[in-house]
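Quick note: the coordinates plus some simple rules give every number you see, no bench work behind them. The shown structure was predicted, so the numbers you read here are calculated from the model rather than taken from an experiment. Cβ atoms are built from the backbone, for glycine too; each structure is taken alone.
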Structure 1
């Protein structure tokens, strides 16, 4: 074990390698921000004095202190100090400026309401506001450079030892070395099976047994321990944990090998047992309520707005060719359930393909003259507003496909493994894939794969703002779409 320690440069006297506490860093940032605001106010005050400080200096000092206290709340409220702010390269310019602007406006309004605004110099106030904003931004840039230097020097890294040098431990070490953050530095392994494991793994030494690891912890050479043993080894796990629970460092239990297939998933608690959260129901809770209201209100309004146009289109279809005005087709919807999707009929009645055995192609002779125009302008989709009001569809979502639709001769669900995941939400009249150019004929596997990729992105990143963006872009796409035929 001594040789391994020497290779790492670990010595009992090297207490300076302990990681800097996040609490200390955050407190430093908070104090610096408040000092900058206070100094900006004082500098602005003294620059305005031509005959030395006036009798009103106490009032100015009180305003500065009050602003510093309120700014503390606002900086926290606008997440300037959120969990990852220390270790990311992003500087929260918007949060800093917004928090300071809200603070200044609230104090200004309070001074006006209590009728003391005339007591203060407007030039001083504006100078303080500008100086404080610039100072916050400049101070954060300087602090960020300081933190970056500490990060390069591994001053935030918890010296981490992995218990278990088997397949699971080696895989975990490799993963942390490739994808870990600045707060974790794996320095080696500990394993009781010294005769069955190599003295070095993944370029890291095996220090010795768990008892040796406990000794390292007592000598303040280890900050964190991760137990990477198979979860099926219940007896061995308990023995290791019983030894380590007597030490004052954090002890983590690494996920089993299967968890490496889902590295970005979080854990939740069910019946007091930790469980990996693979998928949540998308667009649920208040998000579901908001989207439902969006669908019903906008769909109802659009039906009323387009009513004259719908009547003209229906008349044109009847004049152009015999047959019904509407075409109803079974399509897959939410939870893979079938529903009847409404469209204006665009094909000849005797050539209609109810199950979409053959997808429509450019210059398809089955399409009528009016139908060609309707497809080109996407007006044939307007009756789906009825589906939205019925609750079968949404305005925005993955486009519903016919039951027999194919890509390169293969059914969609056979062509793309995750195809059915599109049905975790209601289908839409338009979608993220469509406004990004992935619509029309799917004559290659790539086209359906990319369409599904964009659909799944929409499901995972849904917001009302994204819906409105898609609706606006849909209007532009309809005017010049070359893939609709």
Structure 2
């Protein structure tokens, strides 16, 4: 029996920062509906979760750190009664993972209470935060989402549509928002269209909005459509209303990583099915980087469609070679040093019967830091693989993301420091190939309208010269 090497429970892939949901459903349990929508988007963030509900007079909220199923139960959902709800599940990008940064943010304003949940990242958040501090506004978190909430609280205008529109003009970067007032839910998307956002008709009346269409399908929504860049969509008793608050930017910047990794395979983004696009990425990769081999295996789960596509186009049989422990999730309990050195497999287990004495093509969606890829290859070799050929369904990630995705820093990105041959030697593969940028866009089916800055270093927005993800935290430490 071959030894099993430990694979750390923390994910080696890029991390999305959150998923959001908004619901208007008269005579329904909107808190429970929001809960199941968040549950459907758990893959988008595992640090914290929260739900806020309005009954037309006041807003009540519950939030905490942890998975959706850990944060909520029947007892803490029961008090959340009303017709309107918003929810949030979070992975930290700007701001560390703690309760202070959990969302939604709930505030009292001159126009009544509001709660705000945000998916994205403002690149001008430090300047906006400094303006708030100079005006005497107190801030309790280290996240740009609180900056958004505070700006909304102080915005001017005769209606919430006007107030939201007035501050949208000041925000630069990625923001998909759900905003809860006493009498409605407002759904907002930035004019660049960075992050996904969808709205649909509920079968019992009312409407719902969510980051991914899969969450709306979970609620049984009909007539699902994407919120257009720059739109404000209002869900209320007076029916769904749509306002083009800002014109869409001439250079759209939808995130290609929604196709590569982030979105659930049954979701749609920019009108395209995620699972189908991932298969096409694998097919294109097989065209560009063929290799003689005996079996194609995926790194589960997000690379499964890509491996299916690679196998279909190459003619090499597809099989399972790695099994993932789906229950490892996010744990607050770290393995002991003795467990580390005993090579206990925590996340992945190799299947020797499917790979022993075979030339194996391993299809994965990305390589970020390279640590887990190196361990996977070692695991496969110890299970008897004769050759291991890595195939990646996107180009090398050479640059950080500043639009709401945690890909690490330049220092952490393997492809920033090494060319492909150096990377191959570093991870211990017999061969390594990435999908080309033109090949990726051909598989997606478009050539324009997407942000590929993590591959090219060409950002769709100008960045402040000293911009870093943790700039709020650095200031907070200095203040302490």
Structure 3
């Protein structure tokens, strides 16, 4: 029997996040002296420290106890999730100070959500990933309903939790079928079992796989498992809407890609078109329903559903090239989406309004904010010069190479549709007349965060080679067994 590696130091970034979360809760007892805003900055510092410590394991390939991978794929997502946590805490500082109670618990839950996301990307067996998934999910359930005196927040959190519990049960039921057929919950063992002669595999295998897709579909808000998304996004405190939109999608697809590559890769021809159908339904419904929205949070909710459809193209076209393209688009989408949400958060902190019509004349009152939001929206639609164009182009190219040109065509069409409702917001900012002519004050920390994010949008859009090379090197580790199993399957 293989000796297990119990080198506990491999989990140092997670220790830091958990310890920092506890320290933030204790410090919040003295928030009258420290200040709620400063607690937000301290929480951001904790996420940043954990992110920097994660860099120690660059170019390292080992595992912890046979259930957690420590390699470039894990390191990339540790850094990615950590930075999402940093920006979430920075964007929350003034909002929490003005509108929410219990700041310590709020920031602690953000840090614990990052721990759960890390586990989803690092896990090498399903139950470990499931526990990490639930840590992320329960943190988000509470955060969505954190504004406990607002009915919308309570309603959104309750719907999210109830549907989330149902989807978790579906997912676990599917895991039971997979274990019954293959005798293991380890990705590699499942992949090995499926790479042999599968002629005697019963329908239980495909039923279990369908149930797992349904459970994961809920977590990433794919159609028809998306019904929680608009209410949760609208009811949640605005910084948490941004956090959910970023980290739930990123962690979900980090898990989705690794699971389907290492465990279910040998059966790719059996489930490819099922995922493609989900991608089409998600792109079409998300973008068409977004046109009807008048609340900025609900519009961005349906926009994020549409973006999930694009990401599912990468799963349907599964290959080393498609995997790298998917992660690259995920990086571009999260940077862009967080930039858009931080702009909306700053606007909401000033006005307390979130209707699209309320953005009228923003270019006169806050030119930098209006310009930044315009850039983010153009990037989400896939306009040239911005991150969204390059990442979608590479993703659609990978789909075409996998003989899914028709699916890429649907993605291009829906990208044009999305441009319409983004232009509605831009038109309000530059053509609409403001209610008053006074300039908004300048919140320098938030403006600094926006400037960094917009810089990232242009960097990925104009010079994607370094980012793509980093992503390609990181995803290569999870495709080793996929390529080997594909060779075995092709010889059957």
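Results, tabulated for the structure shown:
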{"quantity": "Origin of the value 12.8, where mean count of other Cβ atoms within 10 Å over residues 73-80 was derived from one of 1, 2, 3", "calculated": "2"}
{"quantity": "Test item: helix-only ellipticity at 222 nm (-39500 (n - 2.57) for each DSSP H run of 4 or more, over all residues; to 500) calculated as -7500, pick one of 1, 2, 3", "calculated": "2"}
{"quantity": "Value 32.3, 97, calculated as Rg and Dmax of the Cα atoms in Å, assigned to which of 1, 2, 3", "calculated": "1"}
